[in-house]
Structures are given as structure tokens and as C-alpha cells.
Structure I
Amino acid sequence: MPWFKKKTKWDKPFSEKIAKRVSRIPTGELSVWADQTIYEVGRLLSQYERSRSIENMTELAEGAEALHAVVHELNKRMNSTL
């Protein structure tokens with residue numbers, strides 16, 4: 001058995017950094033995180049619509065990416081318990 005492991009290609013629509021962070025959240029808290037992220041994405045969208053700022057769009061994209069990662073992780077955990 002080799003002492004190294006070939007890194008698999010990351011092909012998810014959210015970053016590996018976000019996925020690692022989300023994977024450490026307890027299952028019972030994932031829905032709370034999803035709810036908070038939805039609120040934050042809505043707030044950022046409202047800010048972007050008023051300002052058309054590239055900074056707001058960047059934060060909005062990161063928030064949507066985080067929401068996707070949280071929902072993906074929740075779905076993965078729920079399917080593994082079936």
C-alpha cells in the first residue's frame with residue numbers, strides 16, 4: 001500500500017474549503033445554518049440591487065456557494081441514514 005494518496009479532482013460547484021468547514025457542523029445544526037445563510041443571501045441581494053457593487057456581488061456569490069454546500073451536506077447525511 002502506498003504511503004501517499006492521489007488527490008481526487010474537486011468537481012463540486014462550491015469550494016473545498018467551504019465543504020470542509022460545513023462537514024464539521026453537527027447534523028442537528030445544519031438546518032439552522034441553512035436558514036441563516038438564506039437570510040444572509042437575501043440581505044446581500046438587496047444590498048447588491050441598491051448599490052450594484054462588485055463587492056456585494058462577490059459576497060452574494062460566496063453566500064450562495066455556502067448555502068449550496070450546507071444543503072448538499074444535509075442531503076448527503078440524510079441519505080446515508082436511510
Structure II
Amino acid sequence: MNKQYKVGDLAPSNEKAITHGLDLCYECGKKLGKNPLHFEVNTGWEIIIPGSNDKDSQGCFPIGQTCANKFEPNLLIKLGA
């Protein structure tokens with residue numbers, strides 16, 4: 001199965017998650033579980049490899065376990081791990 005999100009793609013940006021904080025999935029807007037994964041974006045809101053030290057990084061944003069299946073595995077990290 002081809003993944004929907006790859007390096008350089010525009011990242012998901014669910015309006016509900018943007019408006020109400022980081023406890024919601026940035027793909028679907030549903031409440032996150034206890035161990036969400038995160039994706040990292042640059043200033044153009046394009047997905048980058050986490051920790052790639054991109055000088056234009058805007059940080060990491062949460063994604064729920066179900067929506068994580070839409071990402072290539074190397075694009076997701078667990079923060080604090």
C-alpha cells in the first residue's frame with residue numbers, strides 16, 4: 001500500500017487541531033491517545049525527516065495511531081523517547 005504522506009508533501013493541518021491545541025490529531029482532529037506519534041515540518045509546512053536539523057523546522061506535531069498509517073514510517077517519531 002502506498003503511503004499518503006512522504007518527505008516534501010504538505011503536512012496535514014486539521015483546523016480543529018490547530019485551533020484547540022496539541023491534544024488532537026493534525027490529520028483527523030480526533031483526541032489523541034496516550035502515546036501519539038509526531039511529524040516534523042519546515043516553514044512551508046512540508047514534511048521533513050524528524051531531527052534532520054533543518055534550519056527551517058517549525059517543530060513537531062501530533063498524529064493519532066490510525067492516521068499514522070498514512071505516513072512513511074521514517075517520518076514519525078515518539079517525542080520523549
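Where a number appears in this text, it was derived from the coordinates with a stated rule and is not lab data. All values reported here derive from a predicted model rather than from experimental measurement. Cβ atoms are built from the backbone, for glycine too; each structure is taken alone.
What the table below lists for this structure:
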quantity	calculated
Label whose coordinates, when relative contact order in percent (Cα under 8 Å, 6 or more apart) is calculated, return 41 (choices I, II)	I
For distance in nm of label points 7 Å out along Cα→Cβ at positions 7 and 71 computed as 2.9, the structure of I, II it came from	I
Structures I, II, by distance in nm of label points 7 Å out along Cα→Cβ at positions 15 and 47: label with the highest value	II
Answer label among I, II for the case where helix-only ellipticity at 222 nm (-39500 (n - 2.57) for each DSSP H run of 4 or more, over all residues; to 500), calculated from the coordinates, equals -2500	II
Origin of the derived value 0.99 (Cα Rg over 2.2 N^0.38 Å; candidates I, II)	II
